[in-house]
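**Q** Below are structures written as structure tokens.
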Structure I
Amino acid sequence: MAHVLTGYEVAHTVSPFGPKVTGQPDQNFSVIRGGWSYDSYVLTGSIAQEIAADTSAIIGFNVLITDRDGVVIGSGDPGRVGSFHEASVEVVRRVRAMSHGPEAARRLSGVEPGITLPLVLNGEAVGTVGITGSPDQVERFGRLVRNQTEILLRESVLLSSRLFREKAVEDLLRDVAHFDPATADPGMLTFRGDDLGYDLRLPRVAVVVETSAEPALVLRRLRKAFVDPQDVIGRGGSGRFVVLHKDNGTIPAVDLECSVGVGGRACGVPALHDSYVDASTALYLAARLPGSSGVVHIDDLRVHELVASSGARSRLVRALIGQLREQPDWPMLRVTIVEWCESGFNLVRAAAALSIHRNTLIYRLGKIEDAGLKVRDPRTALKLYLACVADVLGP
């Protein structure tokens, strides 16, 4: 038998990723290996009253709805809400419709002449629907009203189930994003993932998507792009969305105007947290680097990440390129140093990357060396490269 993990009651706390989970069970639903089941589903008064009032107005007879204990929770006659309808108890017990003429109705508490039918969801009687009037007149409406009521209730349950599952996934993603090994148990998050149908021990990469598009549209497009059943997809905070993508070596294209950060490969909750941080860092760095593509992988920005996180970044810039930064053509010289290093100190490749003539590159390198910087020396060039990256990232 599958283990059942009940839902979580949400307690709102301040977090960029949304409210935190308190771990209090919600008695209405269960998560069973990624699917949803009715778990002693209780009819809610708001749904029942809306259905009863609307149906009464349509058929011209009073319709009432009770819970499984015979308490009226919805009625075209609001005065009957909260009263006891004795006939409903027997209807729920027998899961069979019963009609009551004037004489039979007088012997039962809270019952008027009419017909009472069981409301059945997932094979279980969860309440009743009754129609007040002469049984001969209202019986023709009985099955129609019951079927329509069950359809509306089922749609309400399914909508609540879907929204509840989405919230459970968001909670899981948020807790992975904020995972702290000093205070959190990775096994518990792995367990929660299992009950949602996701194995967090599989190799994955965290993908963070930043966009201003409408959230429902973003989720649809992400689910269309990330099609593996193991891909965990949900909303983050501040216009961000998160995917824990089952790693297959590729990141699918997303049909959205967005920026995408990709973290490193990870297995298990602690590593997934690091991958999420890396993906967020990739987005942050890409926003500050000119010419970045829409999809940025942290592995392409490890040097930038290292420089960006250094408290001595400004001192590095001043010490190595302070004088050169005062030149009016510094932006051009900076990109020359970067391409010179990234081209392996090869004149032909660097000139091609800069789209300039080889002699122009030689002139620029000479100008840099005139400032006392031995840019042709690999060790000096590497330090200059780091200083240029730090300068691009800014203070």
Structure II
Amino acid sequence: MISFLPTDDERAFVEVASSFAREVLREAARDAEKARTPSDDVISQAHELGLVSIEIPESLAGAELPLVSQVQVLEALAFGDLGIVQGLPGLCDSASVMRVLPDPARLELADGAAQRVPWIHLAPSEVAVVVERGGFRLEGTAYPRRSVLGADQMVASFVAPGGEAILAYLDRTVADWAEDAGDVRLGLLAAHIGRVRFDGLVVRPEDVLLRGDEAEQVIRTALTRLAVREAAKCVGVMRAALEYTVEYTSQRKAFGQEIPKFQGVSFTVADMAIETEAARNLVWQAAHAVDSRGAGAAREAARALAYALRSARFVTNQGVQMLGGAGYLQEYPVEKWMRDVQAQAILYGRELEWFERAGLRALGLEEKEGVLV
């Protein structure tokens, strides 16, 4: 039997995250969206509480929490505001790479409290890779990624000619790249989303961290961890939308009675609750599989994210519908949650893509057209 009961330490950490989400993140959500970035005060508090270092290994002064603990913290934070959570500076998505990278302490990382270090896993459709003088030259524009605007360092992974996996660490002072703001206009406006443009960027041999089978294993493991973490954030938004919808509808009346007494409302809210709990169970199951290094961890992670993305879009959309016309007003937070999860789906792959990945793994077909899945 698998037990997901939190330890006393985990429960205390989750309570801290929950309080921070309700009292700070929820209140700062609209201001962060208008400013297109979290405030310095919010960033400072998040770092002081250790909420941005839970995936970072201890060798880099991180908390290195188990994934089962992390998903509870991330759900609690996203309950407050997903846009701010995705916009907090630090190692960002590259934290999952550092977690599994051999000897990450050898890297000269930027100050995590002030800088963003994104991870860009490039598909062949995004860039052309040319072997050049022992290194590689990249040409093309990446799909939208979070935390890329203003980043001075990044982790980049791609497939070289011949199918060799490459994992590199790029510093803008040596290998400069361009960036285009936006492209995700729906939501997550505080997440520093942009498109990185590689105009002949040269990846030198000394920039390469790993290559070949070793790089492939690190990339696959990091992608698996990232999928579970992002799925947990989706659950947090779903829980926020569900709680707000229940509270709002319980106070509204139509034809002389509370609207939850109408089947059309009560059944919809029940479906929202079912989807939220189902997604949470899949996320926790995937997190346990990753922590225990189970053989099906990657498949569980893909399934968890696929389901969470689909369910989050359903739950937040229904939350807007349950509020009626008020659901589209910025006076209420549900419209922002709906926009944020749409942007989340754009950033981390639509659910059908993740179902395809799960299917490929189940069939033992883990590569498709040179793309690591």
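**Q** Out of I, II, which one gives 66, 25, 18 for Cα extents along the principal axes in Å, for residues 99-178 alone as computed from the coordinates?
**A** Considering all the candidates, the number was obtained from I.
**Q** Moving on to the next point. Consider the structures I, II: one of them gives 91 for volume of the Cα convex hull per residue in Å³, for residues 59-122 alone as calculated from the coordinates. Say which.
**A** I
**Q** State the single structure among I, II that was used to calculate relative contact order in percent (Cα under 8 Å, 6 or more apart), giving 16.
**A** Comparing all candidates, it corresponds to II.
**Q** Where does the value 3.2 come from, among I, II, when distance in nm of label points 7 Å out along Cα→Cβ at positions 107 and 147 is the thing being computed?
**A** Among I, II, the structure yielding 3.2 for distance in nm of label points 7 Å out along Cα→Cβ at positions 107 and 147 is I.
**Q** One of I, II was used to calculate semi-axes √(5λ) of the Cα gyration tensor in Å, giving 35, 22, 20; which?
**A** This value belongs to structure II.
**Q** Moving to a separate point now. Once FRET efficiency 1/(1 + (r/R0)^6) of positions 83 and 187 (r between Cβ atoms, R0 = 25 Å, to 0.05) is calculated for every structure in I, II, which label goes with the largest value?
**A** Largest calculated value belongs to II.
The numbers here are math on the coordinates, done by the rules we state, and not lab data. Computed from a predicted model, the values in this text were never measured in an experiment. Cβ atoms are built from the backbone, for glycine too; each structure is taken alone.
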